[in-house]
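**Q** Heads up, there are several structures right after this.
Computed from the coordinates by the stated procedures, all read-outs in this text should not be read as laboratory data. Note that the structure is predicted; figures quoted are calculated from it, not measured. Cβ atoms are built from the backbone, for glycine too; each structure is taken alone.
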Structure I
Amino acid sequence: MAYAVGDAIAERTVHLTRESLVRYAGASGDFNPIHYRDDVAASVGLPGVLAHGMLTMGIGSSVVLSALDPAARILDYGVRFTKPVVVDAERGADVHVVATVGAMDDAVMRIDLKVSFGDATVLVKAQMRVAV
């Protein structure tokens, strides 16, 4: 598929639960208790149990990759973390991703991601360069 600057590549909302965090901790080896214990999160001044930053970043990339041709290759991917994703014990949390084409240069496409939780943007300068 041919893309142009400004085109939407993908949009998806991913629902996280505390179980999601435990599963990610097992896969990543990151068992920091701020990701599963309310008391520990509160004791260090956090607003609640937080999703892992790398999980949030991975959600962004997975939304893009699921929309691209399987032959596409990620050249680089970077983000800046700005706000936490607080995962409520009962309601969980919804992470919303919108990916658009930010620039095209020959066979390389820059994809800009807007990753949000509620009204807050949780990743800024979230960009992926992809060889297509």
Structure II
Amino acid sequence: MNKEPLDPAKAERAVRAFAAVPFAKLLGMELGEIQSGVASIHLTVRDELKQNQGVVHGGAIASLMDTAAAVALLTLIEVHERVTTTDLTIHYLRPITTGRMSATARVVRRGQRVMVLNIEVTNEQGRTIATAVTGYIKLQ
């Protein structure tokens, strides 16, 4: 969707903001590539992230997706603007038990106050683990 070049000030803000999220650190998330309106976040599977059936907990995947979406938006909004999630609809497509997951979020609609993103989580083999659509709103 977005063909704008990545603004260096917005990229720096996105990197700093990601580094300042304690929950992302707790889960072990790592910042991947960022572009204008696009961000990827990685998470290595650990036992602490699994539910009692031995697969990664849906909440960990949801957090990975939400974090990738927030970073993607930070590359587009003005440095003084703040946003928050309004909804997150996830489709879990296959379990993951080992390896590393990567969530890639892409802004598909950037309105004046409401923004919509698509997110895909893949495993190391590039197979889709989950997809989501999420909405964000600018805070006033």
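**Q** Taking relative contact order in percent (Cα under 8 Å, 6 or more apart) for each of I, II, which is largest?
**A** I
**Q** Given a value of 5.2 for mean projected area of the Cα convex hull in nm², for residues 26-89 alone, point me to the structure among I, II it was derived from.
**A** Source structure for this number: II.
**Q** Looking at structures I, II, which one was distance in nm of label points 7 Å out along Cα→Cβ at positions 34 and 106 calculated from, given that it came out as 4.2?
**A** Label of the source structure: I.
**Q** Next question. From I, II, which structure was distance in nm of label points 7 Å out along Cα→Cβ at positions 50 and 82 = 3.9 calculated on?
**A** II
**Q** A value of 2.5 was derived for distance in nm of label points 7 Å out along Cα→Cβ at positions 18 and 66; which structure in I, II was it taken from?
**A** Computing distance in nm of label points 7 Å out along Cα→Cβ at positions 18 and 66 on every structure in I, II gives 2.5 only for I.
**Q** Matching task: 12.5 is the computed value of Kirkwood radius over Cα pairs in Å, for residues 58-97 alone. Pick the structure from I, II.
**A** Source structure: I.
**Q** Comparing I, II, where is FRET efficiency 1/(1 + (r/R0)^6) of positions 42 and 74 (r between Cβ atoms, R0 = 41 Å, to 0.05) highest?
**A** Largest calculated value belongs to II.
**Q** Here is a follow-up. Ranked on Kirkwood radius over Cα pairs in Å, which label among I, II comes first with the largest value?
**A** Checked I, II; max of Kirkwood radius over Cα pairs in Å sits with I.
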